[in-house]
Structure P
Amino acid sequence: MRLHPRPGTESGTRRLARQHPAALLGLLLCSTGGALAALALPAALGHTVDLLIAGGPVPWPGLLLCAALILAETAFDATAAVTGTTTTARLTASLRTRTAARVLAAEPRRALALPTGDLTARLTARTADAAAAPVTAAGAVSGVLLPLGAIAGLLLIDVWTAAALLLGAPLLVALLRAFTRRTADAGADYQRAQSLIAHRLTEALDGADTIRAARTGAREHRRVLEPLTALAEHGRRTWSVYGRAVGRSGLLLPLLMLLVLAVAGLRLGAGAIGVGDLVAASRYASLAVGIGALTGALGALARSRAAARSLDPLLALPPLPHRGLGPAPDAPGHLELRDVGVEQDGGRLLTGVDLTVPGGTSLAVVGRSGSGKSVLAAVAGRLLDPDTGSVLLDGVPMDGMEPDRLRREVAYAFARPALPGTTVEDTIAYGPWTASPEAVRDAARAARADGFLALLPYGYATPLADAPLSGGERQRLGLARAFAHPGRLMILDDALSSLDTVTEHHVRRALDARAGHCTRIVVAHRLSSAARADRVAWLEDGRIRATGRHEELWADPDYRAVFRTEATRAEGPAPAGNPAPAGNPAPAGNPAPADEAAPPENPAPSDDAAPAAGSAPTEIAAPASRTTVTPAAGAEAR
C-alpha cells in the first residue's frame, strides 16, 4: 500500500512558517537590512570618490558613512546566520515531533506501509531538509534584492549602462531555472537511494543473528551496499548540475561585467557620468551578476521541496478514527470478535472470525505458523483495525473508543519487545502512565525479572546500555511493563517463547492471579500454555477451526500435530530414546518429548495433579526438579 497525501492537505512545511513567526521575521529583517546596506554602499562610495577628486577637505562624513554601511552589512549577515541556524534546529525538532506523532496516531497498517528504513530516513534526514525551507526562503530575500536593487542603481546612474546588463538577463534567468529543476530531480533521486540503503540496513540489523548463523555476512554486505552505485550516480549528477551552472555562469558573468564596464567607460569618456558613478556602476554590476548566493538558496529550496514531498504523505495520515467513547465502568474485560476479517496485499489473514472471551478468563490462541495468531492478537487490542466485522470490549466497539482511554485498558507483551527509556526502571514504568517505583518492583517480581535485575551494577537504576540482556530477560522486561500497567485486557503475543519452563511456570501463576478481573489472551506455542488456559482458540489458515478446553481439543490428532510442529520448529528433532508415536500421547513407561509427556496412570485428585487419563498431558521438565503444572485452578472441575 502506497501513501498519498489527501487532496487539499496543507503541506507540513507551510505550517512551519507560522510556528516561529518572530524568529523568521527577525531573519527576514536581518537579510533585508544586510541587502539594503550592501546596495547603499556603492552609492555612498561613488559620492565620496567624487568629493575626493573634486579636492577640498577630506569628506569624513562620506568615509564614516561607508564604514558604517560595511559594519551594518556584516552585523546583519552575522545575526541572520545565527538566527537562521537556531530557527532551523527548532523547526526541525518541531517537524520531527509532529510527523512522528502523526505516524503513531494513525492506523498501524497505513503508518507502516513504508519500509522501516525508508520511514526512519524520512523522520530524520528528510525532516531536517524540509524544515530548512522557511529559513532558506527568508534568507533568499537578500539573494533576490541584491540583483534587483543593483539593476535599479544602474538605472539611476545611467540607462545605457543598465541596458548593457539587462541584455544578458534572459540568459541568467534560463541558467537559474535549469539549475533549480535539475537540482530538484537529482536531489529526489538521491534521497530515494538513501532510503533504500536505510531500509536494507534495518533489515540486516533485525536479522543479524540469522545472518551470522548462516555465514552470509558478505552477501548481505553486498546487498545493503548495492544501491551505493545509484547513490553515487545521483550524487555525481547533483555535482554535475552545480558544475555546469558554475561553468556557464563563470563564462557568462565576466562577459556581462566586461560589457557593463565597457559601456560605463564609454559613457565616462562622453562625460555622461563621473568617476564616482563609474565606481558605483562597477560595484552594482558585480552585485547584479553575483548569483552565487541565489544559486545556493535555490538549490537548498529544491532539496527542501523534495524532502517536503516525501513527508507530505506522512503528515496527511488520518488519525485513528473513534467516536469519543469510553470503556464500560467496572467491567471485567468481556471481549467479542464478530465476523472479523483482515486483508493485506490482496490476501486474507483472517476470515469470518467469531470469538467470545468471557471477562476475567484466559484464552490461548494456537495454530501453525502463518495461521493468523499474531494478527488476531493485534485485532483484539486494536493495534490493527479489521477490514470487516467488529471488536467489542465489554459491549463497547473498540473503534469507537478514544485511543488514549483504550490504551489504558489494554496491556501488551511481545516476543521481541522494544525497550524505551534510559534505565531499566524507566523501561518497566514506560506506558500510558508512568508506573510508580513500587509498581515497577511488583511487576518485576511477577515477571520473574527481579532476580537478574538485582545482579546489575546499579539494580533498577542501571542504564539499558550497560545491561547485557538475553532474549528471555528482554521478554521478562516486556512482561514486567505489561504487569506494571494493568488493565482489563492483557494480550501476550508469543511473549513467553524465550522463557525457560520454570520461569514460564511462575509467570503463568502471576497471570492466573488476575483471573476474574483481567482477561488474558496468550498466543501459545507450548502445550503447557494451552493446557493452563480456560479455553483455547485453534486457528487454521486465518479461520477459527475449533474452540474449547484444551482437554477436549486434544482428542483431535490435527490439534496434537500443531504442538509437535511447533516443538520441532523451536527445539529441533527429539532426542534419542523412546519418543511418543506420531499422533498419539506416549504410552506409560515411554517418556514423551518435553511439553508432551504422558499422564500418570493414577492421577491425584488435588488441583495440582496431572489431568485424568484421556486429557492433555501437561508435565514440564525443569532443571534439577520436576514440576507438574495443571490447567488453571478449577479448570478440571469445569
Structure Q
Amino acid sequence: MGNPFWTKHIHAAMTKQSFTLHSTNKLLSRHLHVLLVNKTSTTCASYNAQLRDLTKHGNYQECLTFYRQMLRSTATPNAFTFPVVLKSSALLSLPISGTQLHSHVIKTGCHAEPFVQTALISFYGKCSLIKDARQLFDESPHSQKLTVCYNALISGYTRNDQFVSGYKLFARMRFMRIPVDAVTMLGLIPGCSGDILKIGESLHGFVAKCGLDNDFCVANCLLTMYVRCGSKELARKFFDCMPIKELATWNAMISGYAQNGYATEALELYRELESSGLDPNPITLVGVLSSCSHLGARKIGVDIEKKVQNSSFKNNIFLNNALINMYARCGDLRKAQEIFDNMLEKNLVSWTAIIGGYGMHGEGETAVHLFNEMIRSNIRPDGPVFVSVLSACSHAGLTDTGLDYFDSMKMKFGLNPGPEHYSCVVDLLGRAGRLDDAQKIIKTMPMEPDGAVWGALLGACKIHKNVDLAEVAFDRVIKLEPTNIGYYVLLSNLYTEVNNTEGILRIRVMMREKGLRKDPGYSYVEHKGTTHLFVAGDHNHPQTDEIYAMLTRLDDLINVSSGNMVHSERLAIAFALLITEVGQDILVIKNLRVCGDCHEFIKLVSKVVERRFIIRDPTRFHHFKDGVCSCKDYW
C-alpha cells in the first residue's frame, strides 16, 4: 500500500482537525451509555458486538460516533471492526469518513484481511468512487484471488452504471477460475437493462448451468432483469413456470412492472396476488402505489391507504412516502400534505416527494418554502431533491431562485450537478426566454449534454418560436435519441405555428424513413373505480350521444367550435360534467401535452361552469379555475 495515490488520499483524510465522523446530536442508545461508563474494562470484542448491533438496527450515525469513542478507549480496532463501520459510512454516503477509516485500516495492519478488503471496495463503490475501488482491487494480489472481492467490485460497477466493466470483470473471474456464487450474479444481473437482453439471457443460461437458478434471490433477480430489458412476456413466462411463488417472487414481478412503466400489468398482478391468499407486505404495496401514481388510479390508491392504516406497518416510512407521491400525482395535494404532516419520521425521500408534488402542480413558491424548511431541519439535500426543486422553479417561473439553488449545489453542499440538473437549468432559462444563457450553460457542462438537455432547449425554442436554434437542438437530440418521437412532433408543431410547410414535410419524411409514428393522444377520467378512456373523435363510449350533446352546449356557452375531430381531453371533460356533482373538481389524465386550442377551451369552460379542472399531462398539472390556468399560459 505504498502507492503515492493512497498516500495522498489518506494524508488528506488524516490532516483533518480530528476524526469527525459526521457527529450527531442524537443521544446514543442504552448500549452506548453502558459502555461509556465502563470503557476502561471494555474489550475490542465488546465494542465490535455493539457496533454490529447498531448497524443491524439502522443506527449508522450512532455506529460511527461510537467508533470514535472506541478510538479514545484502550480497545484497538481489528479486522472485525472495519467492515461494520465502513458499511455505515457507505450507507450514509460519507466518502471523507470512509477514507479516514481506510487510513485506520492501514495503521492497524488489517488491510490484507479479505473481509476488510471487501468492505473497502464496497465502500468506494457505494460512494461513487469506483475508480478508487478498482485501484484498490488491482493493487492487492490477494484480492484478485477472492470471490468476495470480485463480487464487491462487480456490484460497484453495476451500482455506478458501468455494466460493461462489471461484465468484463465477471469474464476475467471465470477465466481465472475464481468460483462464482449467487452473490456474484446478484451483483451483475441488475446491470442488464435496455437493449442488452441477449446478454441477460446468456447470464440466465450460465445461472442454470451452474445450478444457481434454484437460488430464490437469483430467480427473482432474473425476473426483474427481463422486465427491465423490455421483455415482459419472457418475465411473465418465467414467473408462471416457477413451481413455488413466495411473496418475494410476487414482489419482484410487481416491482419490476412498476419500475419499468408497466403499471397496468402491475395492478393486474396485484389482483392475482390477492386471489392467491398471500398477504401483501410494504414492498408489495410500494410497487402498487407507484403504479397507481403512474396511471392516476386514485381509487385503488385510496383502498391501499385504508389497508395500510389497518395494518401493523401504518407508520412505515417507505409506504408513507409512496402515498405522498400517489396522492400528489393523482391531483390531491391536500391529502399528500396531510400524510406528510402526520408522519412520525421524515427522511429525505419524504421531503423530495412533497416538494416534487408541489412543483408538478405549479406551486413553486410552496415547493421552495418546503425545500428551505428541509434545510433548516438539518436534512442534507441530494441530487434528486435538487431536481425536484429546480423543476418546481422552472414550472413557476422562479428563474433567479432556481439559479441560486443550482449554484448552491456545489458551493454550499458539495454536490456535482449531473445532466439531469443541467437539463432543469436549461429549461428554467429557456422558459424565461433567456435562450442565449441556456446555450452558454450547455457549453460549460463538464460532461457531454444528453438528450434531456437538448430536448429542454428544443422545448424552450418551441415556446419562443426560435426556429434557427430549435433546428440546432433538434439535430443534436436526434443523434442521441433517434427514435424519440416527441422531439420530431415538437419541431413539427413549431413549424406549424410559423407556417413553415417545407419544414413540416421534412419532419414527416424523416419519421417515415425511420418507421416512427406519433403516439395517439388519449385522455381518461376515473369514476367509481372505473377508468373511462377517450381518443380524438371517439364515438365508442356508451354515452357518446350525451357527451357530444354536452360538448355542443359548452361550445355555445363559450362561443367556439370544437370541430369534427374533437380532441380527447374535451370529450373527457364533457363526460365528467355529466357524471359528477355540481361544484366537484374534475381530474383528467392525458398522455400527451395539451394543445393550445384545448388549453384555451378549458380555461373558458372553467369560467362558465364554475368548476375546477385539473389536467395532468406527462410533465405537470394544469389547474383551471375561473378562466385562468395555474401555468399562466406558460407550459
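Each of P, Q could give mean count of other Cβ atoms within 10 Å over residues 43-50, but the derived value 17.6 comes from Q. Of structures P, Q, the largest value of FRET efficiency 1/(1 + (r/R0)^6) of positions 107 and 483 (r between Cβ atoms, R0 = 35 Å, to 0.05) belongs to P. If Rg/Rh (Cα atoms, Kirkwood Rh) computes to 1.18, which of P, Q did it come from? Only one of P, Q returns 1.18 for Rg/Rh (Cα atoms, Kirkwood Rh), namely P.
Tell me which of P, Q gives 3.9 when you compute distance in nm of label points 7 Å out along Cα→Cβ at positions 203 and 315. Clearly, the read-out refers to Q. Tell me which structure, out of P, Q, gives -18000 once helix-only ellipticity at 222 nm (-39500 (n - 2.57) for each DSSP H run of 4 or more, over all residues; to 500) is calculated. It was calculated from structure P. When distance in nm of label points 7 Å out along Cα→Cβ at positions 115 and 467 is calculated for each of structures P, Q, structure Q comes out greatest. Assign the value 13, calculated as relative contact order in percent (Cα under 8 Å, 6 or more apart), to the correct structure from P, Q. So the calculation was done on P. If you line up P, Q by mean projected area of the Cα convex hull in nm², for residues 67-330 alone, the top spot, with the largest value, goes to P.
Taken together, the values in this text are just the output of simple stated rules run on the coordinates, not laboratory data. Note that this is a predicted model, so its numbers are computed, not measured. Cβ atoms are built from the backbone, for glycine too; each structure is taken alone.
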